[in-house]
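Once you scroll down, you'll see the structures, which are given as structure tokens.
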Structure I
Amino acid sequence: MVLATHEAIDAVWRIESARLVARLVRIVHDVGLAEDLAQDALVAALEQWPRSGVPARPGAWLMTVARRRGVDALRRAATLGGKLELLGRDVSPDLTPMEDLELDLHVDDDVLRLMFTACHPVLSVDARVALTLKVVAGLSTEEIARAFLVQGTTMAARITRAKKALADAQVPFQVPVGDELADRLASVLEVVYLVFNEGYTATAGTRLARVELCQEATRLGRMLAALVPDESETHALVALMEIQASRLRTRSRPDGTIITLDQQDRSRWDRLLITHGLSALDRAERTVRSPGPYLVQAQIAACHARAARVADTDWARIAELYADLVAITRSPIVELNRAVAVSMADGPAAGLAVTDTLLDVAVLRGYHLLPSVRADLLSKLGRPADARAEFERAAGLTANEVERSHLLARARST
């Protein structure tokens with residue numbers, strides 16, 4: 001019974017935490033204080049719900065407790081002033097919900113404000129990711145720390161600094177408008193996709209993927225698409241993540257070794273995720289004004305998803321799309337991806353010619369996928385010694401043990 005209640009509390013928290021913190025930020029104008037109050041309410045739920053049961057309106061219950069704890073904290077600090085008025089002097093001593101949050105018309109707007117606040121440019125990208133996972137996704141500090149392979153104390157300090165930076169900069173709790181909206185939305189989308197990518201291929205550690213991070217990022221993306229339904233790139237990002245996530249269970253064997261895209265069992269790709277992703281892509285294409293990077297990436301992913309067999313893949317179209325993406329992003333990493341598509345469309349020599357233009361690009365000197373791609377192309381061109389050296393160099397550049405083992409195995413077999 002207690003275990004079932006704790007599982008229910010965990011589910012409620014994942015659903016309600018963003019709305020709870022967002023509503024509290026609108027009241028107290030401080031992300032750190034709002035998150036602390038929300039955590040206090042969660043502790044109260046963990047203490048009381050196993051005895052009393054999960055209430056009919058758990059979100060409203062949590063909000064009531066959080067506001068009562070806020071009043072208590074302000075009284076103890078003897079700094080009541082206007083904030084106490086905002087929290088409400090006459091909070092009922094019992095825990096009857098004060099408001100039905102599910103029917104509160106401000107909730108969606110508040111969550112959107114919270115996402116833009118957590119992803120504010122005053123914070124570093126790492127801080128934006130950590131704070132978004134904490135206050136919007138509702139993950140615990142320990143969960144975030146484990147995902148990014150750092151100590152819990154390190155992650156806690158990073159999140160605390162992020163909250164303080166927002167408070168010191170007096171970042172307004174609002175959704176930007178006009179030209180600023182486009183710039184800030186790009187930051188929010190970037191954070192969500194960074195979370196997804198860290199889940200899809202972990203930068204370090206003993207696992208190729210962390211599925212839970214992919215799931216959280218996809219949930220955030222769906223939430224953002226619902227809150228900003230007229231923005232094509234939000235739907236495009238959802239499409240991209242869902243289509244990529246459809247391949248998660250086919251990317252490695254039971255022993256953890258990597259299965260490359262051309263070797264994956266496509267019958268095991270998640271068709272429901274692909275269907276949802278293609279639907280989101282269709283919506284993105286119908287609302288687009290000017291193609292953005294997530295739309296083009298989703299179109300590339302769709303090319304793979306629509307190919308029932310590797311041989312059916314439209315590599316010429318993928319190469320064209322990567323060229324479009326290079327024009328948008330000016331990214332050498334995207335150009336490296338284009339090289340792979342070119343090699344599949346026009347042969348390994350053509351792909352190698354593209355990779356060779358990237359050898360002196362500073363940002364790629366420590367990027368393991370550049371020598372990895374070159375190694376694969378050199379192997380196809382019948383240059384095993386050169387390929388072996390590149391596979392070994394790539395293995396030395398990655399911190400992910402699964403990828404390193406895969407690359408060293410390729411080197412031995414070349």
Structure II
Amino acid sequence: MTDLQSGPLERLAADVAAAGFVTPGGTRGIARVLPALASALGHDVHPDAADARRDLDVPRTSRVCVVLVDGLGFTNLAERSGHSPFLRRHLHEREPLTSTFPSTTATAMGSFGTGASPGRTAMLGYTVREPASGRLGNLVSWTGLPHAHTWQRVPTLFEQLTADGASVTSVGPQRFAGSGLTEAALRGATYAAAQGLTQRVDAAVAALRRPGLVYLYWGDVDKAGHHHGWGSWQWGDEVEAFDRELARLARSVPAGTLLLVTADHGMVDVDRAQRWDVAQHPVLADGVALVAGEPRALHLHLDERSASEQVARRWREVLGDAAVVATREEAVGSGWFGPVDPHVLPVVGDVVVAMTGRATVVDSATQTPASLELVGVHGSGTPHEVLVPFVLVST
């Protein structure tokens with residue numbers, strides 16, 4: 001056993017346990033959803049497909065509709081289930097799935113779409129350091145990054161299903177058609193543009209007239225949570241609106257269709273009393289050349305004169321039990337990102353920070369004023385952020 005294994009990794013494991021973090025991935029990770037559904041349709045195109053179908057207990061079928069609700073965490077939904085009569089009837093029939101680390105849209109969608117770990121997709125946060133330029137790139141708006149196929153090299157499940165002869169349709173807003181994130185995580189499907197949720201449900205029902213897989217995305221629950229908090233009436237209203245249309249979808253699809261509902265991540269509401277700003281804090285800023293990621297899961301890229309162990313120690317001293325802080329070697333060695341390909345390793349921060357409770361660390365030097373005011377956030381390892389619904393309904 002090396003010193004890294006016997007010392008820092010044990011300390012890191014103790015910190016993770018004390019924080020109450022949920023281990024992402026595993027047999028019930030979000031990366032296994034599409035492999036399981038592919039196998040259910042008779043297309044074992046992914047090495048994990050048959051095992052994933054068995055582990056998730058997905059029945060054979062000729063038609064599948066998978067609905068991904070941005071930001072609808074299992075714990076959030078369970079605690080406010082009065083807003084979702086349809087989902088409430090099925091929510092506890094199956095154990096929840098786990099998102100990724102970071103528990104954020106780009107990372108989770110990368111693993112969902114490919115069946116691979118974040119360490120293979122290079123989808124490691126809201127923002128990432130682009131190794132060639134050394135600058136921040138945004139994985140949601142896809143700015144400051146090379147072409148999506150260059151950045152995210154793993155074939156998607158949609159590509160593999162289409163190549164194997166399956167019909168695959170992706171339903172979402174027109175602005176997402178051909179976007180960087182769509183090309184990175186979900187390329188290969190026929191894209192059906194539909195703006196409102198009613199229109200998307202109608203488009204999904206139409207696509208399901210023929211056998212195959214239909215994917216439907218809805219993002220307004222996440223939007224309400226970011227701006228108002230998941231404890232707000234606005235969040236509740238969005239969940240109610242989604243639940244109504246989901247019930248209509250279940251009534252409208254052809255008999256025998258398998259309907260699966262999940263999410264990319266959940267959410268916590270921030271505690272402004274536990275917020276640090278790197279740009280305004282000399283100790284946190286010392287040695288840090290660039291802050292990537294997001295306020296709940298940060299990648300610190302250091303200047304050449306700084307040692308990661310020293311910076312990590314300073315951050316631990318400042319943040320205390322409000323964060324779990326690891327060097328790149330510790331985070332990768334502990335499996336935070338799953339298997340990590342060599343070309344992805346420089347995207348991981350020299351120091352990686354996962355916030356506990358409702359704490360955040362921001363960087364006003366690079367974040368927009370609007371982003372600094374968000375109420376609901378995510379990215380770290382708490383149950384509210386990592387656990388996502390796994391609702392499976394046979395119509």
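Quick check: 34 is what I get for percent of Cα pairs over 19 Å apart, for residues 137-184 alone, calculated from one of I, II. Which structure matches?
Computing percent of Cα pairs over 19 Å apart, for residues 137-184 alone on every structure in I, II gives 34 only for II.
Name the one structure among I, II that distance in nm of label points 7 Å out along Cα→Cβ at positions 233 and 329 of 5.5 was derived from.
II
Thinking only about mean count of other Cβ atoms within 10 Å over residues 57-64, which of I, II has the largest value?
Top value of mean count of other Cβ atoms within 10 Å over residues 57-64 goes to structure I.
One of I, II was used to compute volume of the Cα convex hull per residue in Å³, and the result was 162. Which label is that?
Checking each candidate, the match is I.
Which structure, out of I, II, was relative contact order in percent (Cα under 8 Å, 6 or more apart) derived from, given a value of 11?
Answer for the origin of the read-out: I.
If helix-only ellipticity at 222 nm (-39500 (n - 2.57) for each DSSP H run of 4 or more, over all residues; to 500) is calculated from each of I, II, which structure is the one that comes out at -9500?
It traces back to II.
Bear in mind that the values in this text are calculations on the coordinates, not laboratory data. This one's a predicted model, so the numbers in the text were calculated from it and none came from an experiment. Cβ atoms are built from the backbone, for glycine too; each structure is taken alone.
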